[in-house]
Structure 1
Amino acid sequence: MRALGVCYYPEHWPEEIWPEDAAAMVAAGLTWVRIGEFAWSRLEPEPGHLDFAWLDRAIAVLAGAGLKVVLGTPTATPPRWMLTRHPDMLAVDAQGRQRGFGSRRHYCFSHAGYRAESARIVTLLAERYGRAPGIAAWQPDNEYGCHDTTLSYSPAAATAFQSWLRARYGSIAALNSAWGTVFWAMEYRAFEEVGLPNLTVTEPHPAHVLAFRRFSSDQVVAFNRVQVDILRAATAAPILHNFMGRETGFDHFDVGRDVDIASWDSYPVGFLEDRIEADEAWRQAFRCQGDPDFQAFHHDLYRATGRGRWWVMEQQPGPVNWAPWNAAPLPGLARFWAWEAFAHGAEAVVYFRWRQLPFGQEQLHSGLLRPDRGETAALREVRQVAAELSDAPEIGQSAADVALIFDYPSAWGWEAQPQGQDFSYFRLVLEVYRGVRRLGLSVDILPGHAADLSAYAMVLAPGILAWDDALRAALAAYAGLAVLGPRAGARTAEFAIPPRLPPDLDPLDLKVEAVESLRPGVEIALAEGGAFRHWQEQCSGTAAVVERTEAGAPAVFAAGGLRYLAGWPDAVAMRRLLAGFAAEARLRTLDLPEGVRVRDTATERFVFNHTRDSVPASAVPGLQQPLGPADFVRLPRAEV
């Protein structure tokens, strides 16, 4: 059942207006309300002095009005007295500087004392509210990894890392062998000698960095699991976490295995300025709408992370406060973004926040109400979505024809050794995703350990650092078309070049003999159109050459159902190559106008116009009339 919700902070507002707020939320068609994730200082103003009475009353007011409450644990914002009790709990950045109090997320995941304090407050909340009728879901912490907080170079992290290494490698000799520490005489005699990979004279050993990234991800997973285990013992309500956009600091699939529902925080206009590589013309074209593919990519990613169940926990309703520039969304986008999420399978879209705050760091972050309690245009759009949901049939999801592999260790590996300043694994995957969506195809995202690909006509695996055994076996058994590269299978799990050279995958008889990173402005033209940029490879082997550069160098290879890209295609080449691969896989594609995207469900096709211009009916099969700017339409699948 699709639903709408809102984030609310009763501790920020006079208690006498709580009933008015709750009634207005219900009148607007909202079902869910998230509270509590930043309230530790009000729940425990002094160590051991607990005050749950105000939260009892807030829950009673909200639930009494008919709202379902998502209760957050407050561990993202430990109170100031916590630092007096645990002065060494703060994270340390890569430059060796201790991070301080005065905002949020000021803790190190490896600090045992803080983890125990977190378990204590979560236990108290679980005991009090685990069976409370008003609590319909739980959210441990808030936005793991936000503000670059996954990695900590603290003494606590150093000690925990050494224990992690001992468990992983068993002996220091095994670690030395796996990492190749004989290089530059970096061999260790004991695990206690292994420090953290920062403050080195030049770049640290990439295997050391990759191990530290795996360890840091595991620390996030372990921190979350402590809270989930406590909550599971006390409640039958679903547990979820709100992930972020373009956050690759930890493996979200690993955290996702411990929760019931994945959610994420969607800020399309803010992300365009803050997290997407694009030229100025692209930014200008979409500055008030957001990138046409960034939100959809994360919808599909978190649907996979949540094993089919996912929400938007924070949806942008107006200008935000944290991007380099903060544009106002075009009219209609609070509705548009909600329906885009529902088209990708969201169970709920929750807006952030109910009322704009007149104090603190987020004063300029819009809400559904202004600080003076006046309504915004976004609230009127929310009412429209609520009315539409009450009349609309359910959206049945179906498997897409195309699967895209997304692998967090690959992001860590290529950050450790990019070889080119602008090589970004995330950017590469997003551009492949964008290319598929421009062809009108829907996409399912799979993890790097995917074990079954049989449901898909085409599988895409760009930039995979090292082949997971399960994925290697799945590709060997796969009967469809698999597109690999560039830079796929280029390392082992311990960050060494495979003995038989990349891409190291049977039956692809191909060896990458040399690689070249291309500075901005340098392009290698392809004979059939478009070019390679950022990256190209020199390859040899018996695999068939199916495309060359203008200079005659092999560029694309084929062996059975495998295709290998020996470079990073630009937008023109990406669209052309993917269209050809899709035709080989017998997929029907579209030639969509720039900024127009479709999403197919079991019964409908959604057509989304992300541009500021109208789209003529002739541009998309099934359209009966022009589609207005920043608008969408739902078409029965039978008509398209």
Structure 2
Amino acid sequence: MRFFFCAWVLCGVCLSQTEVWGQLRADGATASFLGSLPPKPVGALSVEEEAGIARRLGALEEAFGAVRGHERAADVEIFLKAVRYALEFGEWYDKKAADGVKKAMRLLDEAEVRMEALKQGEVPWMKGAGWKVLGFYSEIDGSAQPYAVEVPEGLKWGAGEKAVPMWIWLHGRGDTATDLPFIAGKLGATKPGQFQPKGTIVIHPFGRYCNGWKSAGETDVFEARDDAVARFNVDGNRIALAGFSMGGAGSWHLGAHFADQWACVHPGAGFVDVKRYQKLTPEKMPPVYEQTLWGVYDVPGYARNFFNVPLVVYSGEQDSQRDAAAYMEEVLAGEGFKMTHHIGPGMGHKYHPEVIQVVQAEIEAAVAKGRDPMPKKVVLQTRTLGYGTMFWVKLLSQEKAWEDTRIEAELGEKGMLRVVTKNVRAFEVSPSFKVSGVVVDGAVFGPEERAFVKGDAGKWKVEQLDVTKRKREGQSGPIEEPLKRSFVVVLPEGESGSAAVTKWVAQESQHFIKRWRGLMRGDVRAKKAAEVTAEDMVKHTLVLWGDAKSNALVAKVLAAGSTKGLPLRWDEKVLRLGTVEVDGATHVPVMVRPNPLEPRGTVILNSGLTFREAHDKTNSLQNPKLPDWAVLDVTVPADAERAGRVVAAGFFGEGWGVE
């Protein structure tokens, strides 16, 4: 996707007033992990205490209707949602129940004060310096999401003032760092965060809680960034990305995959891949398709993208996560890139007080120089069309999906734009500067040519590739890839063709909705089949549950798909997908593909997030577990690792056919 605490035990930096350095287990999990996210309460409230909070919450939610349409309504709703979720999931993590009550009531007090201010057309919490807790409505599910901002004393910002620089600080893992503790730890805070860059605001995205800054957590960073840029008049070319531990992993990931968005990238500790971090030996390896899907987030496969942005890395000398940075140093050295790696002498999983000053100075220098939005040289490395754009270079088609793919474009002597590719079938360039000609892997073209396709003989030609019938950025798979963008859930309204399928669909659809609420911190949008409009099919991914008998929209999609290349037959007698044929009464197809009713849109059939509760123990495992399609045996009960027994699974081809 492109866009232009407190006594918490953390696997990383604590975002509250007090730094608490968590301990990592050998498997990468925090020592506090208790088997589910969010965890069960520590200081559970009594029935009476929860009832009292619920009564006040209900009254305020009713009163919120009067300001719901205000442009800053999210600045209020984040408090109401935080308390609502705390009640629903029992998110009371203080040792004393009374402290949990105080936090909840404090948030409700703030919500009430802000509502009254909005009624008067005022937003006093935006005035002055210090910590601010703000909100925005996410395009993914329409939910109100919080983020915090530090505004230094004396900084002038806003309309009529010079645009200001900004740092984005990604927090470390916090199993109990849900909305309520996150907001309470920032509301009225007085001590500064980890870094205090001069004349610079620092924002602290929530990241949709604890998902390693992937999936919806990835989108959260950009949505928080864009909201802050608009509010504080931020210079879009002077934004740094930084984080520690889980936040360091997020900086590695977002820094590599979106290297064109930052003036500087700073990862402090943090994993960069699955296999090495999890110390997986051959007998522990997952299915081949899951190994392939490590290519979505594993940073080494995107390492060359750091040629586009300054990279400043930190590790504690005694930190076990130093290995990840050392690995990246080795990978980058193999590409001819010398990585700046600062080591904190004698330090474990935290910053050295003197070295951090050196780190800050280097980041500040890079931010002062600023990001060049139209560089003369661009390097793109990827494994998927899902991350296929870098500045003015866009990958349109690969020769082999999920393999190392590279485009390097540079304005050379006499204005010639020279492009070198690897595993590329089609691409386009859109530089704003003048060129005298374009050379693609030795083939020479005129100065006006911008779109190129490799012919059957392996020779490049000028051609505008029709991507409407192919995989493309934003419509590339795997199954859960579209859940980083706007989606609508369409539930069945009747029974399926078999009792087993009816039961499974009911259980798994509700599992997805509850898990999205608990882990991704939002209420999904839901519509009945008859309510879905033509506009919805373009604007949102449709997450369809059920079969042709239970869901009228599934019936329409399957009927249209049968004439438009979807090789799926599914009824109570047989399920046939490509060469796979099984009992239709006991098996379910799950998949992602363009909507046959509206090819510009996308549908997900019978699936949500494919990583499950067992994978929450470490953020390095919160990755896609199923490719573009799979057939599940639903007679095998779902568990914390899978929704059913995987009978077959695979990737659709470039033209969405079963291969």
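Tabulated results
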| quantity | calculated |
| --- | --- |
| Source structure (of 1, 2) for helix-only ellipticity at 222 nm (-39500 (n - 2.57) for each DSSP H run of 4 or more, over all residues; to 500), computed value -10000 | 1 |
| Read-out P(r) over Cα pairs in 5 Å bins from 0, in percent, for residues 320-607 alone, computed value 1, 5, 11, 14, 15, 14, 11, 9, 8, 6, 4, 2, 1, 0, 0, structure in 1, 2 | 1 |
| Winner on mean projected area of the Cα convex hull in nm², for residues 384-455 alone once structures 1, 2 are ranked, highest first | 1 |
| When mean count of other Cβ atoms within 10 Å over residues 432-439 is computed for each of 1, 2, the largest belongs to | 1 |
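Any read-out appearing in this document is the output of simple, stated calculations on the displayed coordinates, not a laboratory observation. Values in this document were obtained by computation on a predicted structure and should not be read as measured data. Cβ atoms are built from the backbone, for glycine too; each structure is taken alone.
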